[in-house]
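Asks: So, here come the structures, one by one.
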Structure P
Amino acid sequence: MYILVPDARVSNAAYGGVINSAVGPNGTALLRGIQFLGNGQTGPFDYGTLTTATSQQGGSGVNNTNDLVLEQPYERWAVLAKAEYELSDSFTLYGRGSYAGSKMIGDSIIGNDQITIRSENVFIPTPVRAILNANPGITSFVMGRSLNDYARGYFDQDVWSWQAVGGVKGNIIGSWNYDFALTYGKSRNKTVFMDSRNTQAWLRAVDAVDNPATPGVVDPICRSTITNPGNGCIPLNLFGVIQPGEQAAAIASILGPSVRDWHQTQTTLDFLVRGDVINLPAGAVAFAGGIHWRKFISETTSDPISASRPNGSTVYRVGNTIPFRGTQDVVEAFGEVLIPVLADLPFAKQLDLSLAGRITDYKTSGQVETWKVGVNYAVTDALRLRATRSRDIRAPNIQEMFAAGQTLIYGINDAARNESYTVSATQGGNPYLKPEKADTFTAGMVLSPISQLRFSVDYYNIEIEGAIAALTAQQIATLCFNGDQAICQLITREPVTDGISPGRITGMRLAPANFQSIKTKGVDFEAAYNFPLWNGTFDIRVLATYVKQLDLIGIAGSTTKLAGNMAQPLIDGVNGTPHWRGQAVLGYSTDAFRANVTGRYVGGGVVTRDFIASKPDVPITDPINAKNRLYIDLSGEVGLFSVGAEGKVSLYGAIQNLFNTDPPVTGYDGYGAPRQLFDLIGRQYNIGVRVTL
């Protein structure tokens, strides 16, 4: 059952730690709910209201939402250059070059731990120590604690890419011409998960005892150091919030950088010819065709510690990339013919038929054929009808096929234990993936009664088979609980945790597969009108889309209907969408400046909820709806001065979400609001200088 409340917190973790259970006679009854306040002090944990085993409203628990990242420093830059030199009509040399880069630094994922503390721990505060001394049968207790103050970590990401294109083009004979190009490019994405927690080093540091070699003196030492004096372990005291600068040496000893360095290289050759094949009464039959080859190489490296798997386990809390190298060779042959059927008749201003086909051979996933048939029928100058039927594909990329593994943290609700916690999941590739296949049908009309006015409407119907997707951590946990033994093979679980069987999930394997189908249909609308005003032009443009159906069909035919709701079942993939979305732009421009007002409309939808705390009388069968949103944006540009005959320097700026409109808060699927639909940032300002030469 889900309840939408303010100030939602976890009930089994505090920022400085809280005892949740204990092993030993009457241990949980004596210790549960004792909170560690720091400086050796303890106090009662406030369980707030609406308390469950893992959540509550208000009280002392960790507020994970408050610890989320709202902004991250981000820098980016780009440059583009091109040149062309005509030697003759049949031989023109050209080249293009581009470079882009970015840098981003941001906090890593937050988390809470359930830490087993043995009764001999030297840092246990005096009030709890007194209870343990009076009850020697209590051998350990479990403390729920945030890692926010000592092991959250952050990531440092540098990305760059460059590409160079060189080619020759020109006329062959008559209407025929050619284009031959060679392209080469490289990119790099280096991400370092800084201050990532070394799990085994952390467990050793937490297990601190009084050094038996110095009797009569409280001398904290790691239990592991007693038998292995050179292991470098420094005791860590997690009882209470750690202030900045405290226990710096101990914290540094359990943290390290986990590196993922991703290099990609692509080489392509393209040869294209086009021209008129034959003249028909309605016009010339045009042809375009050619050959394309590309070689794509992706290589990911990491540091030795991240790449290692001691006893089959990962070392760091996040990161742990396993190096891999993948190559994709592709050869394509394609052609398209445009056939004019009718022209300049009373009932047909123009009727064209287009036929296109492509054969693609992927060295990794085999050969596929795609095609398209299209009809373009201009009844008059004011009315045009159009329709297409096509078979399309998307081949799996190298990451989806060959990635060897990377560890990330996900929150799950483990129904087998009736408990919510975070798990470590390793994302990897699947070398047996096949290309996705889609059948697409579109039909529409364009109406233009006058030259300044244009209106179009298009219907689409798309069915994708073998769509590539990976089950989420939550989906894997749920399917396993429901009895899918094949899915259970993706889970590693402790036999017993805190005396309860089955134990917690300690690891998951996430890999993509061709297991989904997607069906969608809807209608797109567009209208545009412009007219002269004073010494400039006034433009109006409206875009809208209506999604009638968007179904995600998964394992065993299970269907998730995503049209008209706010669901976010996938981190990357198809998610819920409202039935209606639209955008309207009002603009005015002259040679000296331009100004635009944009309205962005996002329709509402059903939120899959049981009830709202403020409306407990609402039956759980009644759907709750998120209301629509309308965002207003402003943008403009003004010329400052001219550069040469055609160039100029301009000042531009924009304000997005002018009225700082808030998104609807749904809380569904672990997110406060559907981030792919609504503005989660608020009012934003942009200003810059544009130079054209």
Structure Q
Amino acid sequence: MGRRLLLLLATIGVLEAQQVVAPTPEQVGSARGDNVGDYNITQSFELGYRFKDVFGDEGMYRSAVDMGNGLRLLSSSFSINSKDGHGHYFDEITLNTIGLGNDNYQAAILRIQKNRLYRYDMTWRLNAYFVPGLTVAGGEHLEDTIRRIQDHDLTLLPQSHYRFHLGYSRNTENGPALTTAQEFDASGVGFPVFENVKRQWNEFRVGADLDFAGFRLTLQRRWDFYKDDTPLSSDGVQVSPEPGDQSVLQQFQRSQPVHGSNPGWLGNLFTKRRLWGVNARLTYNSGTGNFALDELALGIGMFGTAASRQIAVGGDANRPDLAGDFSVSLYPSERLTVVNNTSISSDRIDGQSSYTEADDGLDLGTTIYFRYLADRLVTNSTDVNYRVNDWFGIYGGYHYSDRLVSTIEGQGLPAFANSFSSSLYQVSNHENAGAVGLRLRPLKPLTINLDGEKGRASYPLTPISASDYHTINGRVMYRLKNLQLSTSYKQYYNLNPPMSFSNFSSHSRSYNANASWTPRSWFALDASYSKQHLDTLDGLAFFSALTPLSASQLQTGFSSLYISNIHSGNMGVRLALGKRADLYAGYTITKDTGDGRSAAAPPGATPLQTLLDSVQTFPLTYHSPLARLSIRIAPKIRWNAGWQYYDYAEQFNLLGYDQNFHAHIGYTSVLWSF
């Protein structure tokens, strides 16, 4: 499911290169605005109606597109500016919105400022987030929540040498969701339970900027507070669907609040002189967290006897984090730049927790765990840029890092005296890397960049961490009047040596080509193509039975080979039809050819091998044509209409779930200014 989600996000990322069908970007009213007293005003509003027609898996449609029917303010733009920069109460007000009313993705951005006195910035966003959870749990891991995000920043004396800042941010998530609880046996079935998601994060900020003697000093104090009060429950009777399993969940309740705070400091000192520059940055957070879990389950066990289970978990933790950077830049000549940067970070987690379980009336006692985890990282890099002449430059660099990870694990049973014990584990990793690059401009409109990096690490922290890796990058751009062409290539190879429990290697390559051409004022063409290749090979270790009648045992003879080959194309044409109409037409296609296989697993494969083969590649096609027409009714009024089609088709399914869909999305709107 994780790889499929990454693939879907990559697909949506490619689609972002295509212009969306709504809102309409055309100009309405005078670009210079209207003068009212001492102010100039520009504004536009687009009110419209969206409609949809979906066939197939609507859950996948909602997770990928999620545009519905209804009336909404598709977009609005409003600005009022003082003509001479000396307004009475304010000199500028700007407000931009998108999707207000019914869209699942809404935003508003507001700025109010008075020159030399204050500036206030506000952003607000609403995202309706839907995940059907079909492929992994038959819909039992569904989530349908709404996230609201807002940021407020007030700056006093914004144009002076001494500026003061006040800020507040808030992020909340609420809504229904489903998860599963495994009762009453560790190998038993997972029963669906309901979640009422309640998550909240608040941040308060105060700070100042000071300019003195050519230096700029920034100081900020932050206070973060977060909490998760999501309860879980299941009041209905649920019977195990597994043959031979007599488990019945009659009642389930879980309370699992997590509360914490994260106060911190930020400081930055910066200056740039003719021959040198310095940038120093330091942050410190002293986070604390407290959590508790109280769970009760009643029902019948897998063998038909009455069963109950009660669990209580509690604990706290401290998370002090320190990070600092110090960079020195030297400019001995106009052609030579030398930059040395040293960074250090120290992250620690220490605290204790207790676990108590009562199963079928048997009190299993209390176990106290202690955990300490520290990650200290020091990096240093030196980069040199030298411009040999006006058309040729070279680049080189050396990067070094030293990481030390320490952990202390402790365990004690309060019922037994002197039972507490602890163990210390440490691992150190050193990484060395070198980089080199060229910058060429043989012709005025032509720019060429080539660079590469090669690195070695002694002991990778995880099997997928960088170990023996190299990168190769190239980019060519040609820009001349109304024509712009560009192409690029990126390659990243990471080969980790076999470990005692796993081995890992990954190869990724991407190719891109873009073209933009505007031969006439009434005609414009944009086109792009990209290919992204990824293959990863990793060892697996898991418990499973090879046949339905055999016992479960540790399996180490299998590996995970994932292959993806994503081809993406995009084209858009803009036409001005006379003086009153504008037409835009576009088409985007994304196709993952996988590794070329025609079925998820070969005929006759064992159930275990079939499962492993089915998650190694996900061939699919996702394409979307669109068209939009905008007609100028009057200098300040436009009528708009648009249509967009989405077609998502997987070549073969995972676990028998077909998530294919196709949908028609349309809208009509009026864009006006007054």
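Values quoted throughout were computed directly from the atomic coordinates according to the rules given, and no laboratory measurement underlies them. Keep in mind that what you see is a predicted model, and the values were worked out from it rather than measured. Cβ atoms are built from the backbone, for glycine too; each structure is taken alone.
Asks: Can you say which of P, Q returns 21.2 when mean projected area of the Cα convex hull in nm², for residues 214-397 alone is computed? Walk me through the intermediate numbers first.
Replies: Values: P: 21.2; Q: 18.2.
Clearly, the read-out refers to P.
Asks: Given a value of 0.65 for FRET efficiency 1/(1 + (r/R0)^6) of positions 262 and 470 (r between Cβ atoms, R0 = 41 Å, to 0.05), calculated from one of P, Q, which structure does it belong to?
Replies: Numbers: P: 1.00; Q: 0.65.
The structure behind it is Q.
Asks: When mean projected area of the Cα convex hull in nm² is compared over structures P, Q, which one is greatest?
Replies: Working: P: 38.9; Q: 37.0.
Structure P gives the largest value of mean projected area of the Cα convex hull in nm² among P, Q.
Asks: Work out the source of 2.1 here, i.e. which of P, Q gives that when distance in nm of label points 7 Å out along Cα→Cβ at positions 142 and 174 is computed. Mind showing how you got there, number by number?
Replies: Numbers: P: 8.1; Q: 2.1.
Derived from Q, not from the others.
Asks: Moving to a separate point now. Quick one: mean count of other Cβ atoms within 10 Å over residues 126-133 came out at 14.9 when computed from one of P, Q, so which one is it?
Replies: Label of the source structure: P.
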